[in-house]
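Structures are listed in the sections that come next.
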Structure 1
Amino acid sequence: MSAAVLIAEDEPMIGLILSQKMTREGHAVVRVATVAGLAGALAACDVALVDVTLDSDGIEAMRGLGTAGARPRAGWFAMVEARDATEGARAVEAGAAGVILKPFKPTAVAAQVTTLLEAVAR
């Protein structure tokens, strides 16, 4: 199932790795590195992968954008450093479909995206 995937990540190598994997999975990918970029691209995507430290607080950015009606069609995942588990709970409370722990395996991230897309398609 092909989808529009938004990657909101300010670390270039992480963004590149995710972009390459999502492209190989057949998805159209847009990469942004700021909350402003996230806000501009969010409505046109199916799934967003959002770094929780984006512009200091990607979770609050997603909460605010969601309240304003800007959200991905299927949902979003919070990308969290494994050492900071409390951010994952905060992200889910803010509406994240799930949490991706860094460091991650690109194959596992692709599987999470696929699972979300399939659940929404049902």
Structure 2
Amino acid sequence: MRERASLVLDLIQKPDLTSAILQELSEYGWHCDEHLAVVTKLDVLAVLKRFESGALSAVEVTTWANSIGGRTDIGYEFGADGVVEESLYCLAHPESSWPVDEKIMQRIVALYERRRVKRN
């Protein structure tokens, strides 16, 4: 069995393998006392670039975002109330925010930019 930290990194970086990685991670249970990896803006943008290129479907993007949200072994760049967490929520719940479509990258980048300006 692979180490949990390695699996968590794969979960963040390999959205096309989400189901298989989650199955392996289930051996460890849900709770973890520390963040073993941090999902960043660059991670989210990399997934969206793959979506834009056709390498990932909207369902795969939504499944990936759902698999990361709420995990105690994954932290977020800028903390739990930051822009990365917010963008993952939007991707995981397109029915209550933005659809995962050809404009999603623009929306997420605009969200990141608004937050950057707000922090400065």
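With distance in nm of label points 7 Å out along Cα→Cβ at positions 18 and 106 computed over the structures 1, 2, the top value is the one for 2, the highest of the group. Looking at volume of the Cα convex hull per residue in Å³ for structures 1, 2, the greatest value goes to 2. Source structure of the calculated read-out (semi-axes √(5λ) of the Cα gyration tensor in Å, for residues 10-81 alone, 19, 15, 10) within 1, 2: 1.
With helix-only ellipticity at 222 nm (-39500 (n - 2.57) for each DSSP H run of 4 or more, over all residues; to 500) derived from the coordinates and found to be -13500, which of 1, 2 does the value describe?
Structure 1 accounts for this read-out.
Between 1, 2, which one scores greatest on distance in nm of label points 7 Å out along Cα→Cβ at positions 2 and 26? Numbers along the way, then the final one.
Working: 1: 0.9; 2: 1.7.
Once distance in nm of label points 7 Å out along Cα→Cβ at positions 2 and 26 is worked out for each structure, 2 has the highest.
Where a number appears in this text, it was derived from the coordinates with a stated rule and is not lab data. Quick caveat, the model's predicted, so the values are computed rather than measured. Cβ atoms are built from the backbone, for glycine too; each structure is taken alone.
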